[in-house]
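Peer 1: As structure tokens, here come the structures.
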Structure 1
Amino acid sequence: MKTLKETILEADKQKVAIGHFNISNTEALWAIFRAAKELTTKSGEPMPVIIGVSEGERDFIGVRQARALVTSLQEEFNYPIWLSADHTYSLERAKEAIDAGYDMIVFDRAELPLEENIAETKKCVEYARSVNPNIVMEGELGYIGKSSKMLDALPEGAALSEDTITKVEDAKRLVEETGIDLFSPAVGNLHGMLKNMPNPKLFIKRIAEIREATGVPLVLHGGSGITDEDFVEAIEAGISIIHINTELRLAYRNALREALQSDPEEVAPYKILKSAVKAMKDVTEKRLRLFGRI
């Protein structure tokens, strides 16, 4: 089986993107895995997928328990499914995931001034490489909000204009001076989905400029709420991984609420949650088909 790094580079070359889906429980993990397992890539190989757990999600599931769950699927099915420590805001929390054997670390110091971001990210990369030379390290630059939820308004301070989105020269510096494998820019994307209006359009030209300048595959956070057209153009411009979380949470909540209302006397969790698993599976399949261009 290819490594995660090899799979990302292959996606970059083929102009497709790998889906990165966050989980808070085993229902979401099974939904994502089953959706991926039923699909194949354009070249006929198993559809790769990345499971993300944020700091809050890791605290809820358990840092090592999340690792054990994903490892069990990797080993039992010999499947290209990997575990990512999504949005990790300190070296201490990054070390925790690195030491637990995570495949990928999303080290997010985007709110810091550039010099501090570079210094902290470099330290994290150096520690990660000393523990696991094959670990995939991602750095970020540009603020896109923090909450994967339904939003009443645009997040304050989010980079959503030509003047505030990630600058090409800054992205190039972060990549060159830290040695990260992946770079995540702020290019009109934001965490969460707006309730009463579409999410902003992406700055596709800037994505292409950053990809060319940095020489590494790019990651698009805040994928929920972005149009299919923008996804396709972003992938063509250099996005190789796309994060989806809010869409899954919304599908889970709506299906669970309907199940509880339709049969209020049911008490068996595995029966109540069946429709929620299916709803998340449907969302995942739709996104994997689009990202994989199948």
Structure 2
Amino acid sequence: MRPQLHKLPLSPDSSFIYINWECNYFDKAWHFHKEYELVLIDKTEGTRFIGDKVNFIKESDLMLIGPNIPHLYRNTEDYYQNKGLVARSSFIHFTDDFLGDSFFGLPEMKLVRRLLDRSSLGLEILGKANKYVKGKLKEMESIPPANRLIKLMEILVFLSTSKELEPILSRTFTANNTNDTDKIDTVFQFILKNYKKEIYIEEIAEKLNMSIASFSRYFKHHTRKTFSNYVTEIRISNACRLLMEGNHNISEVCYQSGFENLSNFYRHFKKHTGLIPKEYKGRFLTGSQV
């Protein structure tokens, strides 16, 4: 269940990668790379997997992900059914030494060095910092490579003093092996296609030609979680998305997320979010029927 090592080519006039990406759906496998990644999810819906953390994707999600943290973005089912939907993101990849072996060791870069070290947990960029960085990424679209480099340094210096960064992971989760990419994709695709109904571990174990006991050990070793806990996190992620949208009452959210009854849904939702569904929904909507 190990992720794939990705290597993106540099353009001849740049020391780092800057890409605006638009497609019908995100199709990259569970992967990691040696570069830092500053990524903006500009437009899409779905689920993000970063290390051992599962969350739904929100438009304007902005993250700084450290080297070798495995990650994957998967859209909701509608995106894979040729409905003309668009997934759009912007991202920057840069290495520790893209400006020279000792650049981030300079005294002037002490806070930036600390920021890069903190990114080993993945950092979500929120609030005014999110808007600032999003604006800088937009500005980078139409300027020469040298000016893009200046913009990137402005972003890193700004983030190094920002109080609006939250770690995504509770502890480091890195990869350095490229084996078994197909297995993790098979598992994630199976969960995402089936979480709205009862899932049997026997089915996915059989797909991977493993016994239930072997698959359970294998899955927990590589994700730090049991298969059932992982499925529950994906169900909670979907429930959070539906509650934010505000188009469904709580009973509908419960059953559309794969929970068999409201009691079970409330118990797991409170455990994972610290809130009951009504409180969570109230953060985004006022006066809605629940």
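Where a number appears in this text, it was derived from the coordinates with a stated rule and is not lab data. From a predicted model like this one, the values you see are computed outputs, not experimental measurements. Cβ atoms are built from the backbone, for glycine too; each structure is taken alone.
Peer 1: Consider the structures 1, 2: one of them gives 146 for volume of the Cα convex hull per residue in Å³ as calculated from the coordinates. Say which.
Peer 2: The read-out was computed on structure 2.
Peer 1: Okay, next question. A value of 1.2 was derived for distance in nm of label points 7 Å out along Cα→Cβ at positions 121 and 169; which structure in 1, 2 was it taken from?
Peer 2: It traces back to 2.
Peer 1: While we're looking at this one, here's another question. Given a computed value of 15.4 for Kirkwood radius over Cα pairs in Å, for residues 73-160 alone, which structure among 1, 2 does it belong to?
Peer 2: This value belongs to structure 2.
Peer 1: Rg and Dmax of the Cα atoms in Å, for residues 65-224 alone was computed and gave 16.2, 49; which structure, 1, 2, did it come from?
Peer 2: Working through the options, I get structure 1.
Peer 1: Still on this model: Going by distance in nm of label points 7 Å out along Cα→Cβ at positions 129 and 281, which of structures 1, 2 comes out largest?
Peer 2: Looking at the calculated values, the largest one is 1.
Peer 1: Ok, one more. If helix-only ellipticity at 222 nm (-39500 (n - 2.57) for each DSSP H run of 4 or more, over all residues; to 500) computes to -15000, which of 1, 2 did it come from?
Peer 2: Going label by label, the one that fits is 1.
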